[in-house]
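Enquirer: Just below sit the structures, each encoded as structure tokens.
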Structure P
């Protein structure tokens, strides 16, 4: 593997060239975008957020690749665009390829609705988020502020068409295998190209991917995520994992073990916190401390995913059940069930 400040080059067992581009998709938030060159075939795996700095970073990385490695392809010549999942930092620039190039756009069936009916998705997701925040115990002004941040962060994207709907285990382009790995996002996929596995946000080298409850977004949640981790452990023939953020993962199984162990520790922490009745706001503060801005919502969702998992298994119960039964949408207090 050769590398410079913006581009890494990986060669698969079958001779496919995969270039990794580190792009700042949001301020101080970096994504790995991958260009797969396979004989006459060219495929971009994710496209960045679509914000000006993100687009400029992708253009600069393409230029650096041509300068350093002698490739001739330009962005407008890419034939296939595969979206790993429907989070804005991964798909926001896809409209460029739909409207200004001949590229075919691929996305998993559970995320196709987000790209093709984006405005509808934001309206419904905002309402589900509002209910979640009310039950979590956030004050009205904090709820309003976070809901506004949620909408504004996505306001620039407009619905686009998708050319190909993907399903689990499908082979695409030149035999690349689609592995559906829900949990972090409903339509999250990993893409296997020879002995390389592009893991997107499903497996990262340092941090654990963000979790949110299925009560906000169906096909998310910790239960599905952990099952998908185990599924990726069983994929054979992988010698290199290329994630959507952070560094290359040279050995996938130990990293999967570490992520699963992290979540088991966090589940134990939540149970300990809930030895006395606690709201999601209480649990989030105990786990992550005081958070401001959008990270406050991320912390609440992460706590909520773990509470949901434990509640589904009967390890947590509702301490204020009479209030929940009599009021329309009260704050919920969770407590550890006695063994």
Structure Q
């Protein structure tokens, strides 16, 4: 290889074969400026959210207990809502009625019997428009008359005795989630599966992401067909469950009460946007507007102005919270062109 030669004061490197590898010239070549565009500095709330998978359904799913003996003769449609005093299903032509309360029907109730279940029955009879007399823990002659009137209206034998084959207790209205015994089948221990009417979302949240879930925090939900809705975290498990498979991560149960507008999906996948941190009423710019400064830290290049050193805050949704001298909402800063 020949040594470098000087040509016009600029070093030129050459090979023995005469091919020039690189050269520079007297006049420096100025590279073309990188294309830029502008973006506005905006003021508003900035939230750090992460999307996790959840399951949209209804609360309190269970197989409703059945004590009626015989053949199932009628069942409701899936998705139907049954309220107090209405028929849950029929066995051998006789309706099984829903009443509200917390004590299950575990024995026949008749004149002379006392207990909390009697009080519960009398409250239901009164709510349905019958007069059981004094609403208390005692099944009296007045209670019996009210029961017989109710039985007549329900096309039941007017015995004045109410048993678990006639009434099923739930805490409120129920939604029919499925039929476990079709019409014509023997009535077993359960005829229908029910849920509550409240929409809920269950999330198996990775234990490492537990900080994303705060009791009472609002969340955003999106269904498979693109519908969006709101929800609020109502329960967070305190014990981590082991991973479902080897190499997986332990999870905690998170329950979310969902608002309306999500359709009638049941046991459907749903995206849940959890917000871990929020900054209110702050200035922000797209993250790509930040300039790394040689002396450390960041700045932004104001359109038709100088670069301004900024203090950064929350990074979220492709934007960053900033503070800096002279910066205001509506000003424009430079960002690289796409």
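Enquirer: When helix-only ellipticity at 222 nm (-39500 (n - 2.57) for each DSSP H run of 4 or more, over all residues; to 500) is computed for each of P, Q, which one produces -2500?
Expert: The read-out comes from structure Q.
Enquirer: Ranked by Kirkwood radius over Cα pairs in Å, which of P, Q sits at the highest value?
Expert: Values: P: 21.0; Q: 26.8.
If we compare Kirkwood radius over Cα pairs in Å over P, Q, the biggest value is for Q.
Enquirer: Supply the structure label, taken from P, Q, corresponding to relative contact order in percent (Cα under 8 Å, 6 or more apart) with the calculated value 23.
Expert: Working: P: 13; Q: 23.
Structure Q accounts for this read-out.
Enquirer: Once Rg/Rh (Cα atoms, Kirkwood Rh), for residues 105-256 alone is calculated for every structure in P, Q, which label goes with the largest value?
Expert: That would be structure Q.
Read-outs: derived from the displayed coordinates by stated rules, not from any lab. Just so it is clear, the model here is predicted, and its values are computed rather than measured.
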